[in-house]
Structure I
Amino acid sequence: MTKIEFFIDYTCPYCEKGFALYEQLRAKFPQADSLTELIPIEAHPRDEEPYHRPYADLTAIGALYLKDQGLNIDGYSRSLFAAIHKDKRDPEDIAALAECALASGADAAAFEAALTNGEFAHLLRGANGRAYNDCSVWAVPTLVCGDVRLDSTEGAGITFSQLEAFLQNVTDRAAES
């Protein structure tokens with residue numbers, strides 16, 4: 001089975017909902033789950049849309065740093081979505097992001113350093129390029145697996161039934177090959 005790319009922006013409420021729906025379906029589709037890669041991006045890149053706040057670049061760089069360190073970002077993602085959307089934490093507050101990174105087993109000081117020194121910003125440029133240039137993502141959350149995709153409806157996101165059908169389609173195609 002081809003890798004499933006799950007493009008999200010942590011500041012997006014539809015991505016929070018889409019990630020929660022995905023978490024509900026993971027056990028039903030273990031083969032698809034094992035091949036799903038969360039790819040944090042910026043729905044509104046800071047450099048291109050300096051007027052659109054809050055910025056998601058630090059949240060995404062944090063997740064990409066954790067992945068680079070070989071850590072699973074699911075805990076970070078759950079913690080970060082809750083911090084931003086339920087607790088109303090500032091997604092540009094590096095200390096708040098470091099607290100969320102603890103859920104993935106990160107060292108808080110190393111995480112904070114990675115966000116402040118700019119060393120991992122290239123990972124975000126790569127993720128944004130993959131989303132927008134290679135996969136033609138126009139709204140998040142979006143899932144792509146080869147030629148099968150689930151695009152978000154702008155202003156509505158994705159539904160449980162859409163995500164379930166996508167995962168079933170991907171799983172069925174893998175079984176046929």
Structure II
Amino acid sequence: MTHPHREFRNEHIPFGYLITFRAYGTWLHGKGGSVDRFHNVYGEPKLPASEQRRKYNERLLARQPVKLSSNGRKTVELAIRETCEIRKWSLWAFNVRTNHVHTVVSANTRPRHVLSAFKANATRMMREAGQWRNERSPWARKGSKRYLWTEQDLINAIAYVMYDQGEPLP
């Protein structure tokens with residue numbers, strides 16, 4: 001007799017991940033809509049806008065916020081494509097903005113590894129192109145790693161990344 005809980009079940013393998021990471025210093029608590037360790041439950045309200053909290057977090061910055069130029073965005077795009085090609089990951093969609101990067105990817109690893117690889121390779125390629133000379137990373141700590149459990153989740157994430165980020169950037 002087999003035990004269903006011991007058998008391999010496909011529904012435990014996500015269709016992909018929605019990976020988002022931000023440039024350093026560009027999304028501070030206080031602007032409204034952010035989360036912290038006390039306000040990070042799905043479906044629950046996010047942090048309200050607070051000028052006092054925003055100013056406090058600005059003072060905590062160790063350096064100026066990072067804004068990606070047109071050339072910087074192209075380099076990050078190239079790095080993401082190269083990372084997926086080398087690692088045999090399926091890149092479904094991406095959108096590199098001036099202050100953050102969205103990707104939808106299917107990978108045979110945990111999403112934290114995908115996020116880490118994207119940030120590391122983007123930084124390396126920006127340094128090689130002379131677009132990043134600071135010894136610190138241009139990226140904020142951590143990032144968002146959402147599991148896409150169904151085909152519809154994957155389709156929705158692709159649409160979000162491709163069409164819900166505002167006007168295309170030059």
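All of the numbers you see were taken from the coordinates with simple rules; none came from a lab. The structure presented is a predicted model; accordingly, all values stated were derived computationally and were not measured. Cβ atoms are built from the backbone, for glycine too; each structure is taken alone.
Quick notes on this one:
- Which of I, II yields 3.9 [distance in nm of label points 7 Å out along Cα→Cβ at positions 31 and 87, calculated]: I
- For -11500 (helix-only ellipticity at 222 nm (-39500 (n - 2.57) for each DSSP H run of 4 or more, over all residues; to 500), calculated) the corresponding structure among I, II: II
- Which entry (I, II) yields the derived value 17.6 for Kirkwood radius over Cα pairs in Å: II
- Distance in nm of label points 7 Å out along Cα→Cβ at positions 111 and 127 - highest-scoring structure of I, II: II
- At a computed 1.1 (distance in nm of label points 7 Å out along Cα→Cβ at positions 15 and 135), which of I, II: I
- Value 34, calculated as relative contact order in percent (Cα under 8 Å, 6 or more apart), assigned to which of I, II: II
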